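Q: Each structure below is given as structure tokens.
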Structure 1
Amino acid sequence: MGDGSKEPQTMTAGLDLADKYSHLCLLDTDSGEIIEESRLRSTSEAFRRRFDSERPVRIAIEAGTHSPWVSRLLEECGHEVLVANARKVRLIYGQGRKNDGLDAQNLARLARLDPKLLAPLKHRGETSQAHLAIIRSREALIQARAKLINHVRGTLKSFGSRLPSCSSPTSFHKKVGAHVPEPLKPALEPLLKTIASMTERIQEEYDRELEVLAEEYYPERKLLKRVAGIGTLTALSFVLTLEDPSRFETSRAMGAYLGLVADKDQLGERDPQKRISKQGEGLLRRLLVGSAQRSAQRAS
């Protein structure tokens with residue numbers, strides 16, 4: 001059903017996605033009567049077999065691990081897909097006992113009643129998702145390295161060893177090695193070698209790959225790099241995370257998406273100024289804040 005024909009939608013569906021099996025609830029759009037309740041394997045083959053020959057359906061799914069590829073597949077099959085904001089949807093239909101069949105039914109009923117209740121999201125394209133995965137994998141490696149560094153520091157402190165000042169994680173393994181007491185070498189030297197290997201992977205593989213991607217696919221990042229404190233990593237993260245800036249009506253809406261606007265707790269005449277909400281895309285927010293701090297340090 002991927003020929004682009006526009007047949008009227010007579011059915012609305014809710015699809016609760018899970019790792020092994022997903023639950024489907026199909027409603028008659030006019031009457032709200034349940035037409036089908038079933039489950040199917042959470043594989044591309046099973047989804048395509050079920051939906052490829054189906055007449056156009058409005059299908060609601062929750063944002064999650066499987067929603068990017070499932071939404072793309074269902075759209076290829078000719079269906080309208082609403083990717084629901086999971087946090088807001090849960091507030092609507094409660095936080096009681098988890099029931100996959102009931103969740104699918106609730107998604108279908110919300111999509112039939114008013115799609116805006118789902119606060120639908122738009123997933124990025126497959127290529128952008130793959131490129132963003134490189135940045136997130138790099139961040140996962142950095143976080144793992146930070147945990148190992150903290151472990152080494154804590155272990156050395158417990159032996160009364162004083163470490164040299166070392167603000168850069170990239171040189172930690174070089175400066176600390178000579179300060180490891182003999183009794184601790186069997187415990188810490190393997191970790192220092194692992195930290196060194198992680199640093200090499202970050203610099204020689206991830207950072208190099210990101211430079212290549214930025215040069216080949218994202219010329220717009222050059223405009224962002226004109227801003228003081230913005231490097232390739234932050235610029236590329238900004239481009240890939242937002243993907244389509246036109247979906248934000250104002251710069252404030254973009255700030256809210258990144259959790260960079262003040263949280264609100266308005267009640268009557270009280271409207272206290274609070275800290276930024278920190279909701280939304282955390283990695284890009286941290287990179288932007290770090291860039292701002294570096295820029296301020298240079299200016300001072």
Structure 2
Amino acid sequence: MVMTLEIHGIGGRKWNIHGPRAGEQGVALLEGSSGFWEAPITSVWMQGAFQEGATYMGFRTDPLDVVLAIGIRGASREQWMRNDTDFLLGLGSPDEEFKLVATSPTGTRSITLRLTDAPERVGDTDTSDQNFSRYVIQARAGWPRWIGEPVISSWTSDTGTGEGFVTVTNPTDTWLYPQWVMDAPGKWSIPDFSWDGGKWKDRVINAPTLAAGQDLTIDTYPANEPYVSADGSNIAGRFGGVMFLHPIPPHTEATQLPVKVSGGSPGASIALRMPRNWRRPFGGDRAGAGY
């Protein structure tokens with residue numbers, strides 16, 4: 001199976017642009033496309049005024065800038081004009097988003113794009129008499145990761161008090177920031193273990209006691225709002241500044257993590273949601289890590 005690429009436009013239209021079905025809707029990917037294979041990185045260095053050389057500080061992941069060379073064709077002039085118009089409308093404006101979707105033996109992944117420039121029609125001559133046009137599409141993915149389907153592991157307490165396990169796995173080639181959803185009422189304890197040992201290898205976060213209607217959602221990605229209560233109350237303030245510190249490393253095999261609840265209702269449940277973010281549109285997994 002070869003990798004296929006589709007564009008999912010703003011109006012729900014889809015175009016098969018690469019692979020066995022490329023061009024079915026009159027639109028195909030041409031040579032000269034670039035930028036979507038892997039998110040770019042930039043190393044960061046610090047240099048003192050009189051320092052010889054420089055000190056490495058780390059690296060950052062930059063936005064993913066994509067260039068798509070696109071050919072549009074029709075069996076007749078009317079069909080070509082319709083294909084051309086529908087496709088360009090489907091890309092929208094920079095205020096709107098469209099998706100590039102890749103399917104391969106390692107699954108289906110997508111990036112969300114916005115135009116950075118108006119589509120540029122290229123060519124030295126007018127090819128409309130051939131029912132054909134060619135464009136260069138320039139777009140940017142602010143989130144520079146290919147997103148796969150998330151995986152969820154959950155545990156339910158029959159009595160509302162007890163201990164159990166959820167299973168975490170990260171087959172991807174990037175860090176995984178867990179998301180938790182837990183029922184109210186009750187008081188939950190959830191893990192935030194360091195994965196390289198050390199003093200945080202048994203770290204646990206004790207959530208504040210939740211009243212009825214305060215179902216809690218936790219997002220451990222540092223740039224997102226960490227604590228959200230279903231009733232809109234200031235649940236974050238009740239955590240007293242305690243934050244999650246330890247994402248799941250790349251290529252982590254299935255591991256059971258302990259969870260605990262007390263004072264909950266019978267059937268109280270907790271779910272661990274594991275987003276799947278990849279550096280590339282295919283591959284990047286390691287045998288044994290699973291999907």
Structure 3
Amino acid sequence: MENIEPQQIVKPQQYMHPALQFLTAIGIMVGLLIAGSLVGLGVAVAVYGMKIFTAISTQDVTAPHFAGAMWIVQLIGTTLPLLAAALIFARYIVYDTGEYIRPGFKFPMVMLLLTTGIMFASFPAIEFLSNINQKMVLPHFLQWMRDSEDSAEKLTAALLKMDTIWQMLFNLVCIGLFTAIVEEFMFRGVLQTIFLKWTKSSHAAIWITAIIFSAFHMEFFGFLPRMMLGVLFGYFVVYSGSIWPAVLGHFINNGTDVVLTYLYQHKQANIAPDDQHVFNNAGYIISFVIILFLFWVYRKVAANKQPVQV
């Protein structure tokens with residue numbers, strides 16, 4: 001009997017245009033975020049009663065259990081839906097978690113050290129961009145964006161109120177680690193891969209994804225520094241071939257804010273985490289120079305890497 005070769009399996013990304021992939025990924029993400037927010041709010045009401053619904057609606061941060069309720073809404077309404085959206089798209093829409101999430105560890109571990117150095121060196125550069133952003137003047141009809149960001153700052157302050165070191169560690173895990181993982185899976189994993197296929201340019205994919213990443217946070221006056229972070233994370237992934245250097249960089253950025261906030265609240269640090277005048281012009285220049293140099297080293301290591309399975 002003649003041997004029949006099994007048909008080659010055609011993965012959806014081979015015939016599904018990147019534009020359709022993008023719309024599908026965004027649709028899944030938005031749908032899960034809406035559903036998650038409703039479920040999170042329902043759980044918060046079930047735990048703390050109807051009064052917490054009023055407190056959340058009016059942003060009454062002084063209401064009892066407000067922070068606890070907001071954490072429920074944050075985790076169920078944002079963190080878990082983002083993670084689910086990335087995994088569902090990669091696993092069940094395009095059937096290629098390896099390419100669209102890049103969870104492997106086949107890169108030299110020295111790249112993690114370089115990632116750490118780049119992130120700490122970037123703090124002055126981020127402050128510089130933030131100061132530029134703050135000086136931008138919005139048209140009168142967009143003043144609602146400033147009001148919206150002021151409200152968001154109140155909510156963030158409530159979540160970052162840490163009376164004990166255990167609360168600090170909780171925030172470090174939730175804001176630092178969990179947020180880093182889910183956002184990197186979605187943005188530098190799924191969306192950046194889609195734009196790489198669409199534009200055929202890693203640079204274009206990185207910058208487009210960084211712009212979407214910054215816009216997703218809906219903070220106009222933090223747009224430029226967050227976009228820069230998205231660019232850094234994007235190059236971490238492109239050069240290493242793995243999502244984990246970007247997760248580490250994201251964790252360092254978020255985690256540093258959490259730790260500095262805790263230290264400032266307990267009068268163990270004199271510099272407020274939101275102080276945008278810590279560094280001077282020389283510091284800004286040195287920061288950009290160090291970032292460029294370390295990225296040059298990072299790329300050289302990537303070009304000569306000997307992948308090792310961990």
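The numbers here are math on the coordinates, done by the rules we state, and not lab data. Model, not experiment: these values are computed from the prediction. Cβ atoms are built from the backbone, for glycine too; each structure is taken alone.
Q: Given that helix-only ellipticity at 222 nm (-39500 (n - 2.57) for each DSSP H run of 4 or more, over all residues; to 500), derived from a single structure, equals -1500, which label among 1, 2, 3 identifies that structure? Don't skip to the answer; put the middle values down first.
A: Working: 1: -15000; 2: -1500; 3: -21000.
Derived from the structure labelled 2.
Q: Which one of 1, 2, 3 has relative contact order in percent (Cα under 8 Å, 6 or more apart), as calculated from the coordinates, equal to 20?
A: Numbers: 1: 12; 2: 20; 3: 25.
The read-out comes from structure 2.
Q: Computing distance in nm of label points 7 Å out along Cα→Cβ at positions 51 and 171 for each of 1, 2, 3, which one ends up highest?
A: Values: 1: 5.3; 2: 4.1; 3: 2.5.
Comparing 1, 2, 3, the top value of distance in nm of label points 7 Å out along Cα→Cβ at positions 51 and 171 belongs to 1.
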